[in-house]
Structure 1
Amino acid sequence: MSEMKTRLAAGGRVVIPAEYRQALGVQVGDELILRLEAGEVRIFTPRQAVKRAQELVRRYISPDRSLADELIAERRMEEKE
């Protein structure tokens, strides 16, 4: 997607152009995450943040391992104790 200029409005507001909102799949009122990184502001959705975290964790565990299943099993064991 190409770059687009926008202006900083009163109260520090920045308008995200419709084309960008559509690409992100966000609508008015949706929660967004801002990250200041290397002098740039990055905007992403909570869903994108979770996906990124999952991808990072997936690098360190084998494909046949399910952390969710392990957590559920641990919780069940704790309930029995």
Structure 2
Amino acid sequence: MNYNKEKVDEMVLALLYLTTFEDNYGLRAWKGMDWDAMDRLHEKGYIGSPKGKAKSVALSDEGVKLSEQLFKKHFGLSDTKV
């Protein structure tokens, strides 16, 4: 199937924010996402290498900021009440 990989990468990065946690080394996220998308995010410098036995992946400083922005953009609630 053909699909827009840039949009998928944006959604995966946004959803990584949902599963972030902080440890002694910085912010990490559980890596239960599509492996191809995770590889592309690593190539773009947003996350550490998803390969390996660890169940989580480190986010770069840029990845942390962008994942939060994308999460709020796509999944955040507006401040106005309906």
Structure 3
Amino acid sequence: MKKHYQPINCSLYDHLEAAITKNEMVELIISSKEGIEQKMHIRCKDLYAKNGEEFLVLENESTLRLDQILSLNGINFKGRDFCSF
């Protein structure tokens, strides 16, 4: 069953946009669909929204829903205030 999308912290979005613009390698800690934490070092390629959900495209062309991201470059984003558009 698909989990309801939780809007993300605005600061996370800003950090992701900066990493994409600078083509920087980032450290992401994400929560998989099974709830398992995974760490990856990868470049971010693009951001997009579809059906009320926001996604990150990685350099390997895989996508992540932004609410799966727990931290970016050591900055914890879970539990922080979120954006509402």
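Quick notes on this one:
- In this comparison of 1, 2, 3, the computed figure 3.3 for distance in nm of label points 7 Å out along Cα→Cβ at positions 31 and 63 is attributed to 1.
- Comparison of 1, 2, 3 by percent of Cα pairs over 22 Å apart - largest value held by: 1
Readers should treat all values here as calculations from the given coordinates under stated rules, not as data from a laboratory. Everything numeric here is computed off the predicted structure, so don't read it as measured data. Cβ atoms are built from the backbone, for glycine too; each structure is taken alone.
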